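Please treat every number below as a calculation from the coordinates, not as lab data. Keep in mind the model is a prediction, meaning the values are calculated, not measured.
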Structure P
């Protein structure tokens with residue numbers, strides 16, 4: 001039995017900018033190889049397509065700097081598989097300022 005058989009994983013940043021493998025893509029592919037149902041998330045459709053060529057994953061376009069986009073992405077995963085067992089928050093965004101100046 002594979003180590004992640006039947007688990008549901010969301011992996012953000014599952015695409016990769018430029019040639020080669022990024023951490024998110026490598027994680028998504030490895031989790032799929034280990035039996036997980038992977039919800040691969042990125043804001044770049046072409047990059048996600050490349051990830052699907054390497055593993056059987058579901059994809060979702062999402063900008064993780066947008067709270068509504070993240071909420072919709074999680075709901076889409078829940079609608080598809082009913083739960084989330086693993087979250088790999090591989091990507092994030094930053095903006096100038098501290099917590100007081102940020103909206104979320």
Structure Q
């Protein structure tokens with residue numbers, strides 16, 4: 001099994017997967033640099049970065065232009081596993097509450 005498959009199973013789309021893989025090996029990239037690595041537009045790179053930031057996978061610097069980084073791939077996957085576990089716990093809890101009512 002590959003990192004791409006694991007990240008896909010965790011709910012990331014193809015561009016987000018590529019962004020995580022690039023940022024986990026090359027830290028502190030500008031959005032334009034990431035876009036070049038992903039062979040996409042800067043806007044598409046920003047959209048992917050926004051989602052990855054919202055789930056806690058990508059961090060930014062306060063520099064101008066902003067620079068983006070991601071933890072090593074193993075830590076990124078562990079973070080995604082943690083998110084999925086929390087989601088499953090919420091589903092189980094809601095299920096139990098519905099059964100009681």
Structure R
């Protein structure tokens with residue numbers, strides 16, 4: 001199962017995070033090496049994802065971990081290079097699927 005989190009950007013620009021579905025997530029990370037983020041808001045304002053205008057979006061997991069340490073400062077994410085990712089969009093709702 002992937003590690004799955006939900007994030008909602010408030011009008012203030014603050015992003016509220018919560019685990020969405022992570023049964024049995026161990027310290028070694030998800031067993032399928034996937035991190036999924038269900039994001040609502042303006043993804044272009046987020047510093048940890050780049051290249052949204054082309055089909056090669058990249059997530060810098062180190063910046064993500066620094067931005068939300070309570071959820072993402074984990075051994076299974078630390079020290080990874082930026083990861084290519086797939087992004088599905090419907091308006092301001094995005095599903096970000098990161099293969100670690």
If mean projected area of the Cα convex hull in nm² is computed and equals 7.1, the structure in P, Q, R: P
Given -21500 for helix-only ellipticity at 222 nm (-39500 (n - 2.57) for each DSSP H run of 4 or more, over all residues; to 500), calculated: source structure among P, Q, R: Q
